[in-house]
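Engineer: Dropping the structures in below, format is structure tokens.
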Structure I
Amino acid sequence: MNAPTDRLGLTVLGAGPAYTDRAGSSGAAYLVRTAESAFLLDLGQGSFPRLAAAIEPSTLDAVVVSHLHPDHFIDLIPLRHYLRYHFRPPRRVRVVAPAGLAGRLDALHAEPGFTAAALDVEPFAAEPSPTELVIGDARLEARRVTHTPDSHAVRIAPLGAAAGLVYSGDCGRAEDLAPLIRPGDALLVEVSFGAGPVPAGAGHLDAPAIATLVRGTSPGVVLLTHLQMGFDADAAVDIVQATTDAPVRLVEPGDHFELTRT
């Protein structure tokens, strides 16, 4: 049986913060599949092996990097090596990212052109415009959020579908996400500081901020991620769940969700 044209699946490859003592944790990486296309949202530390176990990496239609902190992009290096050296001829993958990504990877290796050997990197639209792309059978929309100067949240939805997936990346103001969220969307949102509070200037979210966002935007499911060491997952889930009838849970590597299916 063919997959429905509005199919939207999410596989969590990594959901960890920049550092953790949790065995088996890896950095942010989320595989999103529609009926015909495959996208990767971020590729943080230690997540490439899980990507390779879940899909042939060279078949990705695009990798979208939310911002230029290494726990969200550093495993582009093993992806680049895999594409460059595992195949003859080498293969390539499209990467949509903040301006400067290629320069950072090149500088890390002191090798101009290192990134371009296997990755076709294109920047998000210049501020203040949102990025709007149609890739395969999906529409991508990205908008800037408060974190680093060029941080983005991303929405992916099958063409013609009412509901999609909104991914926060790292975000310091929950209200920045509201323009992306349509009622019924799945919301994959960082909850770095758990039940809170967030220290001033930290540039991350806690459960009370997410609860306020959820109350005003009505997502169909809330998936919490990027919880830092020492914070109570259950407390964070309970705070958000108290504001919505939609399911709320903290995601873990290996979790899979079918988000849109008729």
Structure II
Amino acid sequence: MFFDSHAHYDDERFNEDREEVLKLLKENNITRVVNIGADIPTSKNAINLANKYDFIYASVGVHPHEAESMTDDDILLIKEMSKEEKVVAIGEIGLDYYYDNSPRDVQKYWFEAQLDLAKEINMPVVIHMRDATEDTISILKNINHKDCVIHCFSGSRETAKIMLDLGYYISFAGPVTFKNAKGILDVVSFVPDDRFFIETDCPYLTPEPNRGKRNNSIYMIDTAKKIAEIRNTTLEHIAKITFDNASSFYRI
């Protein structure tokens, strides 16, 4: 059994065939999926999907790209949505200095606000961190909320060690299969069995050999195969430990 710990099936790229794609997942041994919100509308969409499909769960929050449009009312909405039975986390939230779609001080303000909320209501957090390692670590240490996963990890071994020492999980996605993947392979081999899981971030980041196509949870098996190869173990072992780790993190 496989657990896709981070997906976006509410994305418009699935509008034409969403039901057909989701039906295929269970047939291919994908038995749990967390659909991740990136703003208020997509968080609501994630909840709707989770309520429709027994194997889908939801996470609610506002991505740093959308931070500039956030208000205090959004924090109240996220808190209210978090009470829904199938909402299992806050996220994805964090910092993105690669695109800088929102001013950095605004990103930091709303990252801290959402992280504070997650700590207050005792919910796990899905962290988005891109080209913002130092500020992300500073905020995480300051607020000191233990239940976090660094989604689609692309940092160094040194950064991974800091995150692991803080008690966090690392999540790997399709890029571990890319031909130009180098530093991340060292992290894949380094992270302990009980501290990582696998995601697709679909419809993005499709792993080889299907890179360039629209991603879906079935393709996470290719990522799992690559991880098994790097760690010199079996696909079955990777499937089991990542399923168990994600289930434990999301408290499912």
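Just so you know, all these numbers are worked out from the coordinates, no wet-lab data involved. As the structure is a prediction and not an experimental result, all values here were calculated from the model. Cβ atoms are built from the backbone, for glycine too; each structure is taken alone.
Engineer: Can you rank I, II by mean projected area of the Cα convex hull in nm², for residues 159-206 alone and just name the one with the largest value?
Structural biologist: Values: I: 3.7; II: 3.5.
Once mean projected area of the Cα convex hull in nm², for residues 159-206 alone is worked out for each structure, I has the highest.
Engineer: From I, II, which structure was mean projected area of the Cα convex hull in nm² = 12.0 calculated on? Mind showing how you got there, number by number?
Structural biologist: Details: I: 14.0; II: 12.0.
Only one of I, II returns 12.0 for mean projected area of the Cα convex hull in nm², namely II.
Engineer: Upon calculation of distance in nm of label points 7 Å out along Cα→Cβ at positions 7 and 23 from the atomic coordinates, which of the structures I, II produces 1.5?
Structural biologist: Values: I: 3.6; II: 1.5.
So the calculation was done on II.
Engineer: Name the one structure among I, II that distance in nm of label points 7 Å out along Cα→Cβ at positions 151 and 215 of 2.3 was derived from. Don't skip to the answer; put the middle values down first.
Structural biologist: Values: I: 2.3; II: 1.0.
The correct label is I.
Engineer: Match the computed value -13000 of helix-only ellipticity at 222 nm (-39500 (n - 2.57) for each DSSP H run of 4 or more, over all residues; to 500) to one of the structures I, II, and report its label.
Structural biologist: On the way: I: -5000; II: -13000.
It must be structure II, since only it matches.
Engineer: With distance in nm of label points 7 Å out along Cα→Cβ at positions 119 and 191 derived from the coordinates and found to be 3.0, which of I, II does the value describe?
Structural biologist: Structure of origin is I.
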